[in-house]
Structure I
Amino acid sequence: MRVGVPSEIKVHEYRVGLTPGAVREYVTAGHQVVVQSGAGAGIMANDDAYRAAGAEIAASAQEIFAGCDMIVKVKEPQPSEWVQLRPGQLLFTYLHLAPDPEQAKGLIASGCTAIAYETVTDDRGALPLLAPMSEVAGRLAIEAAGQAMRRSEGGAGILLGGVPGVAAGRVTVLGGGVVGTHAARMAVGLGAEVTIVDRSIPRLRQLDDMFNGRVRTRYSTLEAIDHEISLADAVIGAVLIPGASAPRLVTREMLKRMKPGAVLVDVAIDQGGCFETSRATTHAEPTYVVDGIIHYCVANMPGAVPQTSAAALNNATLPYGLALANKGKAALDSNTEIGRGLLAGLNVHQGKVTSLAVAESLHLAFVAPETALIA
């Protein structure tokens, strides 16, 4: 198969769909890989590194979209990209369609087969292609909160870890999944007081054991959320419903009860955000203020550390991408774990929406992936 890797064009997105190491794996497996010139600059990999791995170098994204059977990216296609997709072409990338009806319409109109990293599952129900970026984003969330809390950035001027004789900052983490766990680890490591709020009692037990009493855990109710954010210096929004829009857990009314200069970091912004007042921002302008509360809502947080995040992402996506390159749509096979995972990741196929969560979020007709593939 001819596999294409265009440069990412989202603002301050420095990751790349395939690293040189991953390209070598594809080439060794018998595939042609075409990489846009400069695509690896963000991870400090020049065109020569890709040539050494066996890739061809294309001068433009247009060449790649026009000449390749499968497109491997990191971020969701932008308008100038989705219009270049065509029937029969495979797209393998993050999509986050639930809060993005225009992209969904573009993919439907293109006739392509679009598989979203964030909804690929394994046989344990985990999200193996989302997990590495969730780990990165969770850790970055605490760094972002600490930066935004500085008085020079408009924050209250609180050091998360405090110092001897001065109270540490208080961090509330909404969601005890991968993002929330890694955010809590970073915050605890800095010496902050940390509370994790989650709706799963078994998960709260796991977290209590994991942190050996170093974090507080609370079952998620409106009362608990309202109380905890009123005490917090930083709130990390880390909730996830795979493929669907994130639930709005913090309303604008609740902001009135927060401390002036407190910080909200919405890691769920790719799925629409879990704060009512959230809107996507970029690394160029990461924050804004609503009712005296600082909002950090960067939609591609891991893009700030591309050498780490691109390597972690490629480690996770490689076996799935190779399966697609080896077998095409036949790789979406319910008889294998990778095939079952790819079926769960199939969001759009030949003009049909094949993810129930996406269809429900966007009020579109749903066709089961198995049905769509044989139609």
Structure II
Amino acid sequence: MEQINSEKIDVKSLTLEELKQEFAAIGEKAFRAGQVYDWMHVKLAESFEQMSNLSKIQRENFSNRYTYTVLQTVAVQESQIDGTRKFLFALADGNVVESVWMKYKHGNSVCISSQVGCRMGCRFCASTLDGLERNLTPSEMLEQIYSIIRITGERVSNVVVMGTGEPMDNFDNLLRFIKLLTDENGLNISQRNLTVSTCGLVPKMRELADRKLQITLALSLHATTDEKRRELMPIANKYSIKELMEVCQYYFEKTGRRITFEYSLVAGVNDTDEDAMQLSALAKPLCCHVNLIPVNPIKERDYVQPDSKQAQAFKNKLEKNRINVTIRREMGRDIDGACGQLRHKTIQGLPMETGRK
């Protein structure tokens, strides 16, 4: 498990069993570990000092011995269109990460980051513009959710690991995060309400399948041929679409969970009739859902999204081939809602969108 400060244990990244073992090693009883775990992951305490059923000496000892991860809110933007909120959080080392809170009829969703920056280099994504700084710890991933719950005062029912970073590039911390998030002693969010996105790290996708978790795996496909995918996504130079389809089938066989194909529609690049036909051919043999996403324009790239008529026509072609498909509802467009946009503007000292009608 990655530690930010090697001299202290990252207490919020420990499982309950590990916390019991740690407390036993320092002479604390097992029930005390349960109390602290509940304060951290259910009551969402922001410090040991808030844990009122601990003695003052215990609170001081724990503060001296452990790193207690809490994020500082740097900026909050709220969409005047749909109420989506984008958060910029500061980490203990001064880095910043972004998260998004989205309100739906079926419940509230939070989209979190898994890394500070990203090294995957997808050409339509702002997350990659500043490169990869480091991985996030499990506690830093959890704390994005906890912070948003504290700020909004509302329950989160769905979590998407689809913000800045490639989750499969932070694999061990991702698995620990999932274990903590879905623990019945913590927030107890169902694995089925958790979606993890990947640009296609095939060996890690296979390893994830072997864990037989019940999460939803979303593959950022974005193209239907290797040649076109290589233009958009450098990872395609390493893994072919054939390999991706094989590992998607493997994932379904191991977990019984339907794969989601994320497909960013870029006008004149991957939204042709031929693309629709090829995408249908890829999706048909698999138990999958295709999520069409009109690409978010960023000034550093010249990609533009197709108009709504073209996007709908592309969707109709897939449906005629009996492909399960939706066009993602755009959330937070007026507040730099897409992955990496707010963080990049902050790093570059650029003005932020504040939300507009």
TODO: Supply the structure label, taken from I, II, corresponding to distance in nm of label points 7 Å out along Cα→Cβ at positions 30 and 198 with the calculated value 3.6.
DONE: II
TODO: For distance in nm of label points 7 Å out along Cα→Cβ at positions 78 and 278, find whichever of I, II sits highest and give me its label.
DONE: II
Open item on the list: Among I, II, considering only distance in nm of label points 7 Å out along Cα→Cβ at positions 110 and 126, which has the greatest calculated value?
Closed with: I
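Each value in this text was obtained by applying a stated rule to the coordinates, not by laboratory testing. For clarity, every value in this text was computed on a predicted model and none was experimentally measured. Cβ atoms are built from the backbone, for glycine too; each structure is taken alone.
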